[in-house]
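Listed next: structures, encoded as structure tokens.
Derivation of every value follows stated rules applied to the coordinates shown; laboratory data play no part. Note that this is a predicted model, so its numbers are computed, not measured. Cβ atoms are built from the backbone, for glycine too; each structure is taken alone.
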Structure P
Amino acid sequence: MITQRTEIFKIIDTIPDDLLIDVKNILDRFLLNAKKDFVNDLTKERKAYNNLQKFRRKSLMKSSYKDELTEALSQKYEDID
């Protein structure tokens with residue numbers, strides 16, 4: 001990996017300055033495509049989860065699950081002493 005990096009830098013050093021802008025644009029496009037490929041490599045499960053998140057909405061009523069649970073338990077077991 002290090003040898004490839006040094007070879008790439010040697011090649012870039014030989015490129016005239018007026019062509020470096022083109023090389024930069026090419027590398028920028030390459031990195032942009034690499035990021036897109038990474039997003040496309042998500043697992044099927046993750047894609048499905050992300051797709052479902054579009055339909056998620058906040059509830060209109062606030063509910064306290066702890067309070068509801070304790071009330072339900074107290075009603076169910078109120079006869080037991």
Structure Q
Amino acid sequence: MRAAFLEGGGDAKLVMLEPQGTDGHQIFVTGAGRMKWLQEEMDSFLRFLKLPTWTPADVNALMQNLGTNPSRGFVER
């Protein structure tokens with residue numbers, strides 16, 4: 001699948017992160033795993049594409065302005 005994607009003009013990067021629990025399959029289950037992905041990989045990917053990223057303070061301010069529940073679910077501090 002990767003080869004076909006690259007042959008079709010795509011760009012791919014394999015990211016190897018430290019295991020969360022017994023292996024890497026649980027990375028999005030824990031807050032620590034999600035933070036590792038968001039801070040180390042997602043932010044750098046967005047910056048590479050010249051897209052904005054937000055600090056935790058920016059997210060808190062927006063959520064307060066919108067009157068949303070501070071237990072953000074999938075949004076991490």
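When helix-only ellipticity at 222 nm (-39500 (n - 2.57) for each DSSP H run of 4 or more, over all residues; to 500) is computed for each of P, Q, which one produces -23500? Display every interim value, and only then the final one.
Working: P: -23500; Q: -9500.
Structure of origin is P.
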Comparison of P, Q - label where distance in nm of label points 7 Å out along Cα→Cβ at positions 33 and 49 is highest: P
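Given a value of 62, 16, 12 for semi-axes √(5λ) of the Cα gyration tensor in Å, calculated from one of P, Q, which structure does it belong to?
Numbers: P: 62, 16, 12; Q: 28, 19, 10.
It was calculated from structure P.
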Of the structures P, Q, the one that 1.5 was derived from, the read-out being distance in nm of label points 7 Å out along Cα→Cβ at positions 1 and 25: Q
